[in-house]
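Following are the structures in question.
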Structure 1
Amino acid sequence: MKLTTAGESHGKALIAVIEGLPAHLQLDMEKINADLALRQSGFGRGARQKIERDRAEILTGVRNLETLGSPVTLCIYNKDYANWTACMSDGKCDESVMAQKSLTKVRPGHADLTGVIKYGQTDARNILERASARETAIRVAAGGVYKQYLSALGVEIGGYVKEVCGVKDEREYAFDELAKAKTTELGMLDKEIEELAKCKITELKKNGDTAGGVAEIRVKGLKSGFGSVMTYAEKLDAQLAQGLMSIQAVKGVEVGAGFAVAKKSGKDIHDEIAYENERGFYRTTNRAGGIEGGMSNGEELVLRVAMKPIPTLMKGLKTVEYTTKESAVAASERSDVCAIFALEIIAEAVVAEVLANAVEKRLGGDTMAEVKTRYNLLP
């Protein structure tokens, strides 16, 4: 399978093309659009979420809600494009509006400065329009397709927000409890901790500041043997880390116990193995997070993703004006204070993409019936 996305933050639309899906995968667009709505929700989101009401549209590859085996194309139209046409058109733009909308006071922590240097630009808008987290909307839509592919095999993905700017939930939760996180304001499962996190976000907003956080993603039902120990490029944990690190603002990924493994001895970290006739081989604990030697081992996958504070601050940090090289205060585009709930939804979509690719690589299959049969035959 292969996913390609295209589109700019204030352009006409965001596009995703998925190649390699088998025929006869039944799609539920309402589930995809529900994920898109969740991506736009969460305490601390900014004004743009009131402008856009994202809904995905299928352009190719599906008939009567079933995939045909040809590339599937998804589209999300940007409503805000109507306000940006004069400077974001692919035709001749209004020079005065382009000058007004240009960004040269490059923002610390953003792609602005490195991007304008790399691509020979003078206006960071030519960089930020693609670097923007707006791009993740179409990744969530594509991830919804991958989720349904996996769900047809009995593989389910969930998650919740574990930490917001130092306010941390230390509890561990069963997979069946995770769905409740989608009904809360911040995606957290402990109501008291969520209230503390909301107070923290409110305080940061008053100061023109922003927050990051940590989301935990879990996968239930994935059988053992996906990924490979034979080459580093095929290691499942490496592929998951690459996918999650590709999300805007992500600066860290943990698998299982993660960095805690460096603080304990082997007897306190490695998961002991047991066997039962009905259950087969299993681990008595899951500190490895469901992956050993780059391969899934049949236990739940456990992944945590660290998101840095959003780099667009309403009270901009010190920077340099790119064209004059003079000291300045960084530009302040319309921004969120905290988007960690959105990150959790995006991370689920990315994990779904990586796992769907791993399944397809091992099992192949031109139709969903073939894929299901091959999956069910696995031990």
Structure 2
Amino acid sequence: MNRRLVILGSTGSIGTQTLDVVRQHPDQFRIESLAAGCNTELLAAQIDEFQPKRVVVADKDAADRLRSGLSRPVQIAYGEAALMEAAASGDADYVVSAMVGSIGLKPTLAAIEAGRTIGLANKETLVTAGHIVTDMLQAHGVTMLPIDSEHSAIFQCLQGERRSTVASITLTASGGSFRDRTRSELEGVTVEEALRHPNWSMGAKITIDSATMVNKGLEVIEAHWLFQLPYDQINVLVHPESIIHSFVQFADSSVIAQLGLPDMRVPIQYALSYPNRLPLAAEQLDLASIGKLNFRAMDEGRFPCLRMAYESGRASGSMPTVFNAANEVAVARFLRGEIEFLHIESIIEQVLSAHQHEAAPDLEAIVEIDQWARMQAEAVSF
């Protein structure tokens, strides 16, 4: 196989776990380029181990810090233009899009235009500009493989099946850090409490999104584009154990599900090695020891962010862009201690209400709308 990889977001949760997969299969994968933000200490260690030809960081300060900490020479660049160049140029044939937030959109589009296969962990790319991304994938004949555990599960369940026989898909949700709390019990919760996810090891932003159910809402919109299904055929079910990662119901009432322990390396490796399966040194699923699996219906009154995600997805056009941008700012404000946890959903709702919907924005318009939504979200006061 010997795939040559670019990893966008190499120091984040998905990026580091992707490199662990590469570490287990050095004869199958070669790192061409790494891109990260400002965690230069970890990036320097990755450079030393995986010896990429080039690396990209967020800004000049990060580039200078990285140069001073390297034990071997490597081409270093910084900024958005360098990020797009890393995604599109060189000898790579596969790009892992794992940056958190809408910053991943432009480099992913650049990689598609260059004909690279895409392993997508950056769900905001499809949420923000799904109509543009899907058109470009078709125009350039590029394959996009899902890395999110839920979308990987659906993708695996659909292997060998005709899409016309799909009745519905169901994305499972752990329920996040506060799944067993009522809305009244969410008053005054701390950042530390919100970051204690019961099942998954993820970055701070995604962990907060899991607690608000924004993450599941983004996944619903992403699933709409990945699998070309209407929203009425995309369901969400709370499954606290996170063993069934998602499932598909077919026209004949048969259901196919994908199961496994909550380990992101499994869907990452499947996306990297598809259509093959490689061995993975990981804990094995033992259903007898687990004993039972639990499920409960999703309550959109308890999790209004999921309702807003469905509404934004059905409205299409610019609304998902606004939903995503407002949430990114609101989560950042919560992590900085500026607002309460429940203010996140209030900010999203206020910014969505203030937006004038555009039916089919181009990329330039999406960028402008994204910036408008961020400014609005920063300005909301309580």
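Upon calculation of mean count of other Cβ atoms within 10 Å over residues 154-161 from the atomic coordinates, which of the structures 1, 2 produces 21.5?
Values: 1: 21.5; 2: 16.8.
Comparing all candidates, it corresponds to 1.
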- prompt: To which of 1, 2 does the computed value -13500 (helix-only ellipticity at 222 nm (-39500 (n - 2.57) for each DSSP H run of 4 or more, over all residues; to 500)) belong?
  reply: 2
- prompt: Here relative contact order in percent (Cα under 8 Å, 6 or more apart) was calculated and came to 15; which of the structures 1, 2 was it taken from?
  reply: 2
task: Out of 1, 2, choose the structure whose coordinates give FRET efficiency 1/(1 + (r/R0)^6) of positions 306 and 370 (r between Cβ atoms, R0 = 41 Å, to 0.05) equal to 1.00 when calculated.
output: 2
- prompt: In terms of distance in nm of label points 7 Å out along Cα→Cβ at positions 162 and 362, which of structures 1, 2 is highest?
  reply: 2
- line: Taking mean count of other Cβ atoms within 10 Å over residues 130-137 for each of 1, 2, the highest value is that of structure 1
- prompt: Ranked by volume of the Cα convex hull per residue in Å³, which of 1, 2 sits at the highest value?
  reply: 1
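For percent of Cα pairs over 19 Å apart, for residues 210-265 alone, which structure out of 1, 2 has the highest calculated value?
Of structures 1, 2, the maximum of percent of Cα pairs over 19 Å apart, for residues 210-265 alone occurs in 1.
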message: Looking just at distance in nm of label points 7 Å out along Cα→Cβ at positions 34 and 194, which of the labels 1, 2 belongs to the structure with the highest value?
response: 2
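Say we calculate distance in nm of label points 7 Å out along Cα→Cβ at positions 10 and 258 for every structure; which of 1, 2 gives the highest result? Write out the running numbers ahead of the final one.
On the way: 1: 3.5; 2: 2.6.
Max of distance in nm of label points 7 Å out along Cα→Cβ at positions 10 and 258: 1.
We did not get these values from a lab; they are worked out from the coordinates using the rules stated. All of these numbers come straight from a predicted model, not from anything done at the bench. Cβ atoms are built from the backbone, for glycine too; each structure is taken alone.
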